[in-house]
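Pasting the structures here.
Just so you know, all these numbers are worked out from the coordinates, no wet-lab data involved. Quick caveat, the model's predicted, so the values are computed rather than measured. Cβ atoms are built from the backbone, for glycine too; each structure is taken alone.
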Structure I
Amino acid sequence: MQWADDINEISHFAGRERKLEEQIQAMKDEWRNIRFDLVPFKDTDTHLLHKPEPIWDLLDEHILKTMAIASSPYVKFLRSEVNYWKSTLIRV
């Protein structure tokens, strides 16, 4: 029965890792659909982000998700990607 226990444990870990991968991919997909509309600021060469609230909300949500993923015991094989994602989000 040891083999069955090992297979169950490996399967459990793989399923959890896959779930984390899916969450990361979902976040990436959400950012692909974000439009950064810029509007001119007065009579200058400066532009401002038009209606930034939804972008900030998504950013806050993804920072929390990324921190949760980073603290997961199943993140081992995704650690470098999660660290990159985390550093990118927090840098903003």
Structure II
Amino acid sequence: MDGFTLLRVRLTPKGGRNALIKREGDTLHARVTAPPVEGAANKALIALLSDALDIPKSRIALQSGAMSRDKVVRIEGCDAATLEERIQAALKT
């Protein structure tokens, strides 16, 4: 699979647990336990997305929003339909 998909994420750092919370419009809400210091929350978000969506960390990168709660994540090698299925499955667990 070539190409990439962009995913909008609203991240809550120091959120008590690492979890995907809900999907609101085209934005996925997530929380991580890591604080927003020295990229720790961003790294935790990538790890969370990798585990929850079964995508290697090497294929996930921040496109924009490194210093913001609202981020755009670039996911390589996963089309939008497959990504949406994995998000819905992860939200149900």
Supply the structure label, taken from I, II, corresponding to relative contact order in percent (Cα under 8 Å, 6 or more apart) with the calculated value 27.
-> I
Can you tell which of I, II yields 16.5 when mean count of other Cβ atoms within 10 Å over residues 3-10 is derived from it?
-> II
Structure (I, II) behind the derived value -23500 of helix-only ellipticity at 222 nm (-39500 (n - 2.57) for each DSSP H run of 4 or more, over all residues; to 500) | I
For volume of the Cα convex hull per residue in Å³, structure among I, II ranking highest is I
For distance in nm of label points 7 Å out along Cα→Cβ at positions 59 and 83, which of I, II scores largest?
-> I
Out of I, II, which one gives 0.00 for FRET efficiency 1/(1 + (r/R0)^6) of positions 11 and 43 (r between Cβ atoms, R0 = 30 Å, to 0.05) as computed from the coordinates?
-> I
Match the computed value 1.8 of distance in nm of label points 7 Å out along Cα→Cβ at positions 27 and 75 to one of the structures I, II, and report its label.
-> II
